[in-house]
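Listed below are the structures to be examined.
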Structure 1
Amino acid sequence: MRFLDIDHWNRKEHFEHFNKLLDPYFAVVVEVDVTRAFQYSKENNISFFALYLYACMKAINSVENLKYRIKDDKVVIHDVIHASATIPREDTTFGFSFVHFSESFTVFNENLEKEKERINNETNLLPPVNSDDCIYCSALPWLNFSGHKEPVSGFKESVPKLAFGKFTEKEGKLMMPVSIAVNHALVDGYHLGQFFECYQNELNKIG
């Protein structure tokens, strides 16, 4: 972890402008092609969610601005970003996880399975680890959405928030909507373009 030199940042004015807003978040919904990821999950009995979440985290960690967080009006750059995903329970509630990222899918998937086990054996909403070097994300496999809004705490936030929807078949491809909401003081549309390009590349490489 290190601090960004805001005074010599080419986005200094942008940061100062959006950092004053009550709600500086903006969001987009983009469809990604998950055909290969879904087929590979079925062929190899691997969690589809684990595969597309891993690809997502690879993409998140490839875009520096998505690793920025605001602390006391300073910008922190985290070395690695992890996943705080909602994990469902059998009683239809859920718990927040903290899945440590690893470049190895095997290790990442093991970390995810440990969090699933923890959440399904307790009733706590929040995870033992609750830091901001993560993204918040939810899977909504019941809904194919074209718009999405995340809750706002009322406090200054800077953690990206994602949601993954129900995929549908279009022209022989399985397309899944992905919503991402980011703090505009740190992230612009250009950076989201980088993210989605890398995300699709990672999905295409699965298997």
Structure 2
Amino acid sequence: MVDQATVVQKYFPNLAEDQYSRLAALVPLYKALNQKVNVISRKDIDNLTIRHVLHSLAIGAFYNFKAGTTIIDIGTGGGFPGIPLAIIFPDIQFTLIDGTGKKIRVATEVIEQIGLDNCKAIHQRAEYCTETYNYVVARAVTRLAGLVKLAFPLIHNKSTNALPNGLITLKGGTLTDEIAEVSKSHYIEEHALEKKFQEEYFKTKQLIYVQK
């Protein structure tokens, strides 16, 4: 069993104690909630720290954001990557959406239990969202071209960060074909997570940024 505090502090050594406490609280909280509403597979729930929490935090290992930035997590499921990111970025406002009500109920329960006031979960599909944000984040939602189509209407044009507004998504496997499907007019960055994380799980994981 991976020790939550050790693995998070290994890669994020400068967080506050209350942030470490909230991140550590996610493991027993999700395990308890998953007994009632199955939103995470049995294999993954037993490896929640690496496969969900740390995987979500990978976005924060590559990019930083100014206070006041707004981020929407589409297809959040039970709250990933939005909830772990909201913990390490307390001055950023996160909106989590998903089209499945039971998943949003789990995310809402977690947000309330750990006392996150910069994060809210809404039962909504991305196609029907009318608000706009600096960034869209997503984790293993759909192929990149389809994700860009969903995300870009939700991204406004006023950039305040060094990283221009856009889509940041976590994916696995070989992405050559998916990237080729996206219009060449879009600037794309691809980052291998194994450059930041030593655990075996990250060897096939990628972070993709698509600038609007």
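Taken together, the values in this text are just the output of simple stated rules run on the coordinates, not laboratory data. Keep in mind the model is a prediction, meaning the values are calculated, not measured. Cβ atoms are built from the backbone, for glycine too; each structure is taken alone.
General observations
- Here mean count of other Cβ atoms within 10 Å over residues 93-100 is compared for structures 1, 2. The highest value is that of 2.
- When relative contact order in percent (Cα under 8 Å, 6 or more apart) is computed across structures 1, 2, the figure 17 traces back to 2.
- Distance in nm of label points 7 Å out along Cα→Cβ at positions 85 and 109 derived as 1.2 - corresponding label from 1, 2: 1
- For 11.9 (mean count of other Cβ atoms within 10 Å over residues 13-20, calculated) the corresponding structure among 1, 2: 2
- Calculated for structures 1, 2, distance in nm of label points 7 Å out along Cα→Cβ at positions 69 and 141 is largest in 1.
- Structures compared: 1, 2; top value of Rg/Rh (Cα atoms, Kirkwood Rh), i.e. the largest, recorded for 1.
- Structures 1, 2, by mean count of other Cβ atoms within 10 Å over residues 29-36: label with the highest value: 1
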